[in-house]
Every structure is written in C-alpha cells, then in structure tokens.
Structure I
Amino acid sequence: MTDQLADHHWGVEFPAQPGQLAVVRARLDAWLAAEGLTEDDRYDLLLAVNEAASNAVEHAYGPDQHGLVHIEAHAGPDGSVRVVVTDHGGWRVPPPTLTARGRGLLLMRENVDEVLVDRGAGGTTVTLVLAPRHTSRGTFVPAPVPADPVDVTARDGWVEVHVRGDVPAHAAPAVRRRILTAARGGTVPVVVDLRALGERSEGLVRGLRAVAEAAAAAGNRVVVRAPEDGHARRALVAAGVDQVVDLVPHV
C-alpha cells in the first residue's frame, strides 16, 4: 500500500481485505489533518469513507476473488473535501434485515453533505462530499459545553460510562469523543448508564449512535442501561438507537 500525494490530493489502492481498513483510515486522517480539517469534520468524513470502503471490501468481490479498492481524496480551495471510493466488483448494499451494514448509505448521508453512488458492470464508485461549512452533524461551530456530562470508569476488559444531567445537541461531538477515546475507537466493550440523564438528551442520542456504529465496525455492541419508563429510554427508541445498541433495564 503506497500513498499517492500531490497538492491537496491524496490517494491509495489496497487489497480488498478487512485488515487494510485501519491503516487506510489512519493515513487518510493524517492527510485531512494536514489539510486543516477540524477533528469533528475528520471524524464525520472518516466514518462515511470507512463505511463505503468496508462495503467494497465485504461485498464487491467473491470469496475466490482478489480485488482492489481505490480511494482518492481532493481538498478544494473553498474548504470542501471530495473522497471517491472505487472497486471493480459487484458491490451491493445488503437489506437491513440481514445485516447492520445495510444501514451503510444512511450512515454516509448522516455524516457528509453529499453522497453519490454509481453502480455499473465494471464496479461501483461512491463519491462523498464534505461541504465548506459542514453542517450534516451540526459540528462545524461547536458550542461550549458547560460541564462534562460523561463520567468514564475503566473496568477489567470493558468501560463503564455514566451520563449525568442535560446533554443538548451541541454537546454531541464532545460526548462522542469522550466515550470513543475511552473505548479506543469502539474496540473495547462499553456499558452506558443513563439513570442520571437530564431532560435534554439530543446530544446523547446523536453521540451514542456514532459510538454504536464505531463499536459495530470493531465487532462490538454497546450496552445501554436505562430505566424502563424513563425519558432516556423513550428518546433512544424514538430515534431508533435501540436498534443499534442493547437497551437493557436497570436491575
């Protein structure tokens, strides 16, 4: 695997193997940081790129095929970033009833401003665009969080997270980063306790969805403890987050 570097351009071609994805993400993240993208915008774009690349790795080629995946990224003078993920196989999005990966296109659209998919006999091209003033997750002007609502405790082989007080929408990036940092990007199992969550939970819902997606990509599933009749459980169910986490009552 060799990076292709030019002015405001980055590219790589790699074998369609799951073990390659972490290296690709790290290299793309380094290039995006060098181009001046904020941590929040890099996170959003990397989540979408990882989903597109994962679909190519998992679904473009048959078990006996040795295919390649190509990624090109370009930073525009206006601050936009365009990333193109290409394969030469028969990639398709599985139905949601069969796999969590079926939410792939939805996840991409939730994290970047434009998603274009071109499927043909010669393969699939997914184009992801992050606008100059990226707003798809509301992270381009993060408001200050008055107090850290997240308390993290490392256990033996897992992480316990207690969320306390209100978590408004603008707190979502901070909550997401706090939990994912403790969980090493989702590779360490996480249990989230919501007994002390305040009335405002929009930021927790947004952040928790992102944590759940990252954990799923690492083969884990987030466990969330919430009171049976509490507003926290109602908010998670209303937003569909209960479909991507294990929502359990307190005992």
Structure II
Amino acid sequence: MILGIDTDLFAAALAVALLAGFVKGAVGFAMPMIMISGLSSFLPADLALAGLVLATLLTNIAQAFRQGTAAAWRSLRRYRLLIGCVVLAIGLSAPLVAILPDRVMYLLIGLPIAAFTVSQLAGRQLILPARHRARAEIAMGLTGGFFGGISGVWGPPVIAYLLSFNTEKTEMVRVQGVVFLIGAVMLLLAHLGSGVLNAQSLPFSAVLVLPAALGMWAGVRLQDRLDPVRFRRATLAVLALAGLNLIRKGLMG
C-alpha cells in the first residue's frame, strides 16, 4: 500500500498521469479528461478528481508562461470574457459534485463535443465570424466552467470555441494554458472547500505532479514539430476521443 492505495493501483495512477501529461504537452489540453477517465476506472471518483488538481494547476502554469509573462497577459486580456465565465461557473457548480448524476453530466457534454469534432474531421470546418465572438465566449465559458466544477473537465467547450475561430497554434496553446490555469486555481479553491481535497487526498495529488510533468515535457517536443494543419487535426482527434469516451461513460453509468 502507498498512501493508502494498493501498490498496483498506485503504479497505474502514475502511468495515467504520465500519459495525460504527454497528450497535454502535444496538443495543449486533455490532462483532466484523461486523468478523470483513467483514475476513476479503478479509484473512487472523489479521489480521482482530487488526483488531477495539482498536476493540472502546475502544468498549466508552465504552459501559460512558456512564451513569457507579457504574452500570457495579452491572452488574459483578449479572452477575459471567456475566462471570467469559466471562473464564475466553476465556483457555482463545484458544490453540485454530490448532487448531479454522473451519467447526465457525461452525456450533456460528450454528445455535442463528439458531434462537433467528428464533423470537423470529416471536412465540415466551422469557422465563426468575429461578430459572434462575445456570445460564443459567454456560452462556451459558462458551459466549460459548469462541467469543470463538477468533474474537473472544462477543456472541450473552450477548445471547440478556439477551433471555431481558427486560432493560430501558438496562441491557441497559450490561451488554453491561461484559461485552464485560472480554472485550475478555482478548482483547487473550490474543492478545498468541498472536502474533495483533504489531508488524505492532497499527498496523492502531489505525487502525480512528477509523472504528469515528465509526460508534458515529452509532449511539448512533439508539439513543436507539428505544422498547423497536423496540429489542428491532432487536436480534433483528441477532442473527438474525449467526447466519445464521455458518451461511453454516460451510457454505461
């Protein structure tokens, strides 16, 4: 037993964090989705949620500030409406962890995300005009934050928003880092209050930071070699898999 967890399960948790870090490094997101999906398959749901919090927080710090503080600040100002809606919705929805049925949550977010990404991969690219940006930021920010407070997964709606406005690769990854960093801080504070993060679960969350960081380092090396077209397709592929997995979890209960 390690930190009260069977040794084999503990090793599996480290492997999940390593994989999640690699995918995040390569496409800029998906760490919470992979970690909550993987960890919850063999650990209690609240421990799985606690496990992803610190790794998500620290890897997003690295991602947000990779091009420096000035670039991160520009992204923060440009996407302040999106970020504000994410933060607001995370704070409001976190107390619902013990109330909303998991199956409903997974299906509500999985179905539209899967439909969006599959259509994009099939060549039906949706690029929205700039005049819709404010409404899209509000809608996607509130949606992402709502599900983020409940499950720790707020990426899919935000990624769908950035793809819909054909955001350039470097900016897209940086904006994800900024948005997800602020969301991660909110998630940390929310679940210190909800009791999900406590004296028993915090050490486990801290241990998962190292494999997540190692995986992210390797993933970033791959990201740097991807041209914009391949990066977009890789992003869509990961997003589609995430959406389909959420649907699977919703249907299986």
Structure III
Amino acid sequence: MTDWTIDRAVTELLSREADRRDGGRITDAWPGLDLPTAYQVQDALLRRKLDSGEQLVGVKLGLTSRAKQQRMGIDSPLTAWLTDAMVLPEGTPVPVGELIHPRAEPEIVFVMGERLAGPGVTAATALAAVSSVHPGFEIIDSRYTDFAFTLPDVVADNASSSRFVVGGNGLPAQGLDLALEACLLGIDGEITHSATGAAVQGHPAEALALAANSLGARGIAIEPGWIVLTGGLTDAVFVEPGREISAEFTHLGTLRMTGA
C-alpha cells in the first residue's frame, strides 16, 4: 500500500524546484508510478503552473537519441511542456543561483506556423507546418539527486525542464538540410562536443512527427506559434558561474550563454 497520489507527486516536485533541492526517485517510494501515470503527473504539474499564472508556449522532446532510448527501454522520445517562465532571452545570463544543478545542451528549435495533430504525422508533413528554425539551448535541471531517475520519474518531472534559449530571427525550414546541420559545442572557447541534426531521431523533423503522434494519442495537438525543442544534439554540460557555453551551427548561427 502507498499513500502517494498524483497530487502528492506534483506537490513534491514543485517543492523541490522552489526550494532548490534534489531528492530520491519517486518510484522508490511509489512503485505504482508507471509511464501513463507519470504523464498524468506531468499534466497535473503543468496545470498547477498555469493556475499560478504561467502560460503554455510549447513542447520539448527528451531522450531523442536512439542510444538513450535503448538504455531506457523505450522506442520514441518523451514529451514535456514549456511555459513562458522557462524562457531565457538571448544574452541573459543563466541564473545558476535559482537552479539545483543545471546543465545545458544545444538544440535545433522549431517555431510552428500551422497546427500539427496526430496520428499519422510524417516528417514531411511536420516540417511543412514549421514557420522557422532556430538555434537553441535547453537548460535542464533534474529534481532528482545526480540526475538519477527511472523513465516514469523523469516524465513526471516534466523531463527535467528548467530554462531555454531560442536564438536569432530564424530561417525557413525549406532549403535547410537539418540532418546535416552541424553544431560545435564550446566551453570557454574550446570545442568539446560536435554533432549534426541526425543525432535527433535521424532528422529533427522525425522527432517533431513523433511528438505530434505521441501527443495526438492523448488528444493534444501542437498549436501554431508553439516553440518545439527537438532534443539535445550533444551530451549536456554543466552550467557554472562565469563559464561561457557556445553552440556554433552551420547555417543557424552561433548562440552563447554564460552562467551567473
């Protein structure tokens, strides 16, 4: 027997976020937290944030690399929510003091021009619904100690969402080969990681299509104007005060941010 509920899990995760503290896996105390229940926790967590005045601005994907999926025993990415409180304007330092143990990963970001509703969405139809493509950073910040969690744990925690940056004016998707779009990740001017858009499900539009179809199974569509973070291109790196992290893309431009 357990006294854990969806509401209690939401309260615990929001408390950890507000208090800047991590903790153990919820599944250790609540074995009944399976993947469908975890998405119910995630949606309830979003409702709490919206009730507090935040606005829904988009969706993010997690575990988009096939290697990570195999490690977690799944066959498609996770989805999670983005709100306006997570937006970090380009050039604004990352407020490390407000977070627990933030890490950053470079992303290819879509801004949607048309509504996208699954099932049956393909990469081609997904890309046709995109208004513009941007460079971006996601700053993840798990509410679990040492980023140690099971699949339901991380889904309930809104896939470690924290802050995100969307750079530039964006480019139209047409004419870009996003599978070959390269990204060099640098720390204090030294290149530490590199990848191409193919690291995200083979093509970022494949990730977008999978998100649309996954959300569609829950009766949710990706709406015009929404921001979509398609998934980390490289491993995430820690954000520290004074450390500059850069992401140099082939065509999308260069994005820089510093911890403060």
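The numbers here are math on the coordinates, done by the rules we state, and not lab data. Just so it is clear, the structure is predicted and the values come from calculations on it, not from any experiment. Cβ atoms are built from the backbone, for glycine too; each structure is taken alone.
When you work out relative contact order in percent (Cα under 8 Å, 6 or more apart) for each of the structures I, II, III, which one comes out largest? Max of relative contact order in percent (Cα under 8 Å, 6 or more apart): II.
Which one of I, II, III has semi-axes √(5λ) of the Cα gyration tensor in Å, for residues 181-236 alone, as calculated from the coordinates, equal to 28, 12, 9? Derived from the structure labelled III.
Taking FRET efficiency 1/(1 + (r/R0)^6) of positions 21 and 149 (r between Cβ atoms, R0 = 25 Å, to 0.05) as the measure, the highest value among I, II, III is held by III.
Structures I, II, III were shown, and helix-only ellipticity at 222 nm (-39500 (n - 2.57) for each DSSP H run of 4 or more, over all residues; to 500) at -7500 was computed from III.
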